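Quick note: the coordinates plus some simple rules give every number you see, no bench work behind them. If you're wondering where the values come from, they're calculated on a predicted model, not measured in any experiment. Cβ atoms are built from the backbone, for glycine too; each structure is taken alone.
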Structure P
Amino acid sequence: MNQHKTAPTQHVVVGETRYAYRRFGDEGGNPIVLLQHFTGGMDHWDPLLTDGLARKRPVILVNNAGVASSTGTAPPTIEGMAGCIAEFVDALQLPTFDLLGFSMGGMVAQAYAKQHGDRLRKLALLGTSPRGGEPTPYQAEVAQRASGNANLEDFAWLFFGHSEAGRAAAAAFWQRRHERTEDVDPPSGMATIMAQVAAGRDWLVPHGERFADLAAISCPTLVVNGSLDVMLPTINSFHLQQHLPDAQLVLYPDAGHAAQFQYPELFLAHLLLFLDGH
């Protein structure tokens, strides 16, 4: 059975877009599709998480249109990105599946769930915010550090807890994340980055009554974050839990935007309880 670092990159063509994806794991379980953060590709996932999920189900990692090894044009709205995911899962002929989105991927997952809830069994939203959510009060420092994201110190500040334990967890994740050395994703180009920036800004604007659109997401939902998310403030996770019809919330201590990568074993245990429970 292929694992995170050996699964081959595959492609499916829809119209003018060639979606890059990797599928691995036990084909006997419910498929789970994973949507990554701003500019992130398939290699930005934690092998501890993906391989842990793959023991009992097919794991499908995908790059949205224009991202990394996928071709096509990145849409400038979250809803447009969700439309891309809709055509991707249709091309793979997935009748029902679980969906996990992290950060911007969590926004896309919400937009997909509002339109295609009948296709989803369960939904996991990690380090993300609803449409019309609270902007970060750390905007200047986030922008400064994000430009040097390849630097471990800046990456740790953005994604992990700010204690010694948080920085150590960031270094451990950084090592795991770079285990794959062949058939790796290229970085996303500037046109894609700017489209995603536009989509993130648009997502800050409510459509109608603030948070009322979350009522359209009826499937069981797990909302996860760290105690201090400097990118998409943790209060947004509370807003999600309060306004989604069937949601539970897990917050991890001394953790930031990527709490699931800081506490990979604990998060995996919580996620599997959620996915495999009734």
Structure Q
Amino acid sequence: MAKQRPIIAFLYDFDKTLCTTDMQNYAFIPSLGMTPAEFWAEANGFGRRNRIDGILAYMYTMLREAERKRLPFTRADLVDKGRDIVLFPGVEDWFCRINDYGTTLGVQVEHYIISSGLREIIEGSSISAEFKEIYASEFYYDENGVPVWPKLAVNFTAKTQFVYRINKGVLDVSDDKTLNDSMPDDSKRVPFTNMVYMGDGLSDVPCMKMMRAYGGQAIAVYQEGNRQGVEDLLAKGRVDFIFPADYSEGTALDTTVKHIIQKMAIADLLWEENVQQLRGIGGDVLPNQVGLF
């Protein structure tokens, strides 16, 4: 049986990380006859007044405003609105390039979304097929595709649970038992040391801190408008690298990510060589030897 290639997982926020603004701003909010500033002020104010989680507050506001304007609000309609998403330069072919680079180094690269935005809108984007799993806020729909209840709400701190799911390979959000079962480090599908989290700001800090604490890498991308905030993350040691949001081949972001993949691939190779030597002398591979590199 062929040996399983080491897996390197890229975990992305979506809004302002892969696309230029909040995903609702492109088509959904204009369809309400509102500006993004008006919609978000309404959603955030509603949440504060009623002490509602911010993600649930914006999901409810989407439903309420669509009903007030007597506009269609179905799953298919939301997916269709995702087609208007504008991606940063280089994002369209980023995944293929990074996958191919990983293959040349003998590793398997996977991509995941962990977003507080809506899964339905992300699914309408041109890159939705690139992800092994999309973790994002989502509605539950009836047989006519009409939302009747929040299915999943991904707020900023809740994002971290999905990092653990990817680590253990327990991707089904309804499977909490397996997620919480004890699992030896050397049997976890994607070691934290083989993870790269990419985000754009404070909402990503919990996941970025996990990466830095457990040996992964955290990258923040910026547009000119949020450059100062991202530079502050770097100065305070909350992120490893910052780059302009340009994913094109040959950019600093592209080059550094390839160096990270190379480093992770070499670490996996060294670990495997160490294991083989221990086995060759009749030694055991101890749990605390896993993830040394």
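What to note about this one:
- Looking across P, Q, the calculation of distance in nm of label points 7 Å out along Cα→Cβ at positions 64 and 248 that yields 2.8 traces back to P.
- Given 1.00 for FRET efficiency 1/(1 + (r/R0)^6) of positions 168 and 224 (r between Cβ atoms, R0 = 41 Å, to 0.05), calculated: source structure among P, Q: P
- At a computed 40, 34, 31 (Cα extents along the principal axes in Å, for residues 104-207 alone), which of P, Q: P
- Structure with the greatest value (metric percent of Cα pairs over 27 Å apart, set P, Q): Q
- With FRET efficiency 1/(1 + (r/R0)^6) of positions 56 and 264 (r between Cβ atoms, R0 = 30 Å, to 0.05) computed over the structures P, Q, the top value is the one for P, the highest of the group.
- Test item: mean count of other Cβ atoms within 10 Å over residues 80-87 calculated as 20.5, pick one of P, Q: P
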